[in-house]
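These notes open a run of structures that come right after.
Any read-out appearing in this document is the output of simple, stated calculations on the displayed coordinates, not a laboratory observation. These figures come from a predicted structure and were not determined experimentally. Cβ atoms are built from the backbone, for glycine too; each structure is taken alone.
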Structure I
Amino acid sequence: MPKSWFMELVEQHDPELAKLFAASREFTMRDGAIPAKYKVLMTLLSDAIQGHPDGVKAIAQRARDMGVSEAEICETLRVAYDCGGTPALITGLNAFRQ
């Protein structure tokens with residue numbers, strides 16, 4: 001998985017924090033009682049609701065790389081819309097931008 005621009009900066013300026021962040025993310029996002037692909041869709045929903053278009057775009061690609069279908073992304077955005085309203089839907093549509 002490619003590193004985000006912010007993680008590259010954290011690694012440059014605080015490698016110790018970067019290691020802790022990466023370990024925490026790996027622990028949290030791996031398969032468990034909830035499969036990893038559903039956890040990625042949760043992060044997509046969260047970024048859509050919080051208004052992070054770049055995050056939505058990157059997470060959607062990560063989800064696709066894991067085998068998540070366009071239909072699953074669409075349904076996740078429906079839930080984001082239900083929870084966060086129109087702003088979440090507009091941000092979430094970045095999942096389909098090239």
Structure II
Amino acid sequence: MRDSIAWTWGNAPKGALVLGKSKPAGDGMRITIYAGGGEEYYAWLVEFGTHSHVNKGLFAGSQHPGTSAQPFFFVSWRALKRRVKSRMTRQMRKGIREGAK
């Protein structure tokens with residue numbers, strides 16, 4: 001799941017946990033940081049945990065006990081947010097400058 005943390009231009013893949021977005025540029029493009037999607041669709045379940053619940057009657061008398069949260073992203077994101085945003089902004093400006101040449 002660690003390897004599923006990535007970024008993309010525009011929207012994140014279906015089922016992914018959106019972790020952050022940049023402000024849209026003049027042309028409407030933005031960078032989206034996400035985790036999960038595809039095979040790792042359960043990223044948000046691990047990050048935030050689940051409540052106990054009855055298994056929709058699939059198995060008579062069974063109840064899922066729920067899972068505790070196991071944060072893997074937001075703890076680091078809060079600690080490194082300033083540095084990450086600064087690097088993203090610097091790289092975007094560099095790309096714009098090179099594209100303008």
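Here are the numbers for the structure shown:
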| quantity | calculated |
| --- | --- |
| At a computed 19.1 (mean count of other Cβ atoms within 10 Å over residues 31-38), which of I, II | II |
| Read-out relative contact order in percent (Cα under 8 Å, 6 or more apart), computed value 27, structure in I, II | I |
| FRET efficiency 1/(1 + (r/R0)^6) of positions 39 and 87 (r between Cβ atoms, R0 = 25 Å, to 0.05) derived as 0.60 - corresponding label from I, II | I |
| With Rg/Rh (Cα atoms, Kirkwood Rh) derived as 1.14, matching label from I, II | II |
| Structure from which 4, 19, 23, 24, 21, 8, 1, 0 was derived, P(r) over Cα pairs in 5 Å bins from 0, in percent, for residues 15-70 alone, options I, II | I |
| Value -11000, calculated as helix-only ellipticity at 222 nm (-39500 (n - 2.57) for each DSSP H run of 4 or more, over all residues; to 500), assigned to which of I, II | II |
